[in-house]
Structure 1
Amino acid sequence: KQYDEDGNFALSGKINEDLFNALLLKDNYIKAKPPKSTGREYYGEKYLSLLLDEFKDVNQYDWLTTAAELTAFAIYDNYKNFVQNETEIEELIISGGGAKNKYIYKRLKEYFGDKVELKIIDEIGLSSDAKEAVCFAVLANETISGNCANVPKTTGASKPTILGKICLP
């Protein structure tokens, strides 16, 4: 399979502590201050190949469990280190492919506890597969309305600003 559909394989494995700690130690991204964004350009084939060579004895299910655990941990750790002191959250809406991963969802619920209501974006009427389209629609609406849509503390911008420009034909 191309990926762990619904996180079922991760649910059947165990966290490999040595692998988890190695991932945490080698990963500068998790500890980096916002603003930040990542994807396959960082966590791609090259990154995985180096780790697979070093941890070739770890079975595939434990690999998936450990990687999913690192994902949930990184989300919570970044909240704790960079958001919690600024603002408490009551609701966390998750989207994208990870929103369908039962292991990540379960661990996020455990990390955040009862103080934060965890929802998948589909529960509020939006598709987790269309998160970028929704984001661009929200940004377009804010631009048309003349509202500043950036969050300087999050983006690193020096001041609030209207994002984008509407160009009519």
Structure 2
Amino acid sequence: VISNHIYRMFPEMPEGRLAKLKSVLVSEPVLALRSKSLELGQYLQLGKGEQKSGGAERISNLGNSFEAVIGSMFLDGGIEPVQKFILHQLGNDLQAIVQESLCLDYKSILQEHIQARFNTIPVYSIVGESGPDHDKRFEIRVSVNSDIYGIGNGKSKKEAEQSAAKQACEHFKLSKTKS
């Protein structure tokens, strides 16, 4: 549904950017925001431990609940109501998401720069993990030819990598509007 919609909206956009945009639109944080706006967290059936640890507000649970609603709608009514629901929920934020996704992908910006400057790619390594399984934190460093250019933290490896790449982009004075 999303791929078809963004392709129709941006037929001249290069395939790589379309893929990047789609990945942002269906990412856990975006789906979690939509879930929050629908107040789906209050309907989640959680165990006592998950409930006590704030599971009804956890991004992964909220994103999954939004996907579950879409799946239920599809099983009950087919593709048409699903398309209307998705486009209504995600369509309003599309322009903002387009700008953000094309401007804030620090890993892509860094990789393009490193390939051009050093003829290699950045290496991301896990420095540490902390916290319980349901609320892990990751620390990741990005290096080029054994030189460390950034260290990032996040609730997922992907988030920590973006944070490390952002720090490296700042080191190299790279603009976040490059893609």
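None of the figures in this text is laboratory data; all of them are computed from the coordinates on show. In this text the structure is predicted, and so the values were computed from the model without any measurement. Cβ atoms are built from the backbone, for glycine too; each structure is taken alone.
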Note to self: Taking mean count of other Cβ atoms within 10 Å over residues 84-91 as the criterion, which structure among 1, 2 has the greatest value?
What the structure shows: 2
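Quick one: helix-only ellipticity at 222 nm (-39500 (n - 2.57) for each DSSP H run of 4 or more, over all residues; to 500) came out at -18000 when computed from one of 1, 2, so which one is it? Display every interim value, and only then the final one.
Numbers: 1: -13500; 2: -18000.
That value comes from structure 2.
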Notebook entry, point to check: Of the structures labelled 1, 2, which one yields 24 when relative contact order in percent (Cα under 8 Å, 6 or more apart) is computed from its coordinates?
Noted result: 1
Next item on the list: Determine which structure produced the value 3.8 for distance in nm of label points 7 Å out along Cα→Cβ at positions 20 and 76, calculated from the coordinates; the candidates are 1, 2.
Entry: 2
Next item on the list: Output the label of whichever structure in 1, 2 has the greatest value of Rg/Rh (Cα atoms, Kirkwood Rh).
Entry: 2
Note to self: Among 1, 2, considering only distance in nm of label points 7 Å out along Cα→Cβ at positions 4 and 132, which has the greatest calculated value?
What the structure shows: 2
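So if we calculate distance in nm of label points 7 Å out along Cα→Cβ at positions 68 and 108 for every structure here (1, 2), which label has the highest result? Kindly include the intermediate steps, with their values, before the conclusion.
Numbers: 1: 1.4; 2: 3.2.
When distance in nm of label points 7 Å out along Cα→Cβ at positions 68 and 108 is calculated for 1, 2, structure 2 comes out on top.
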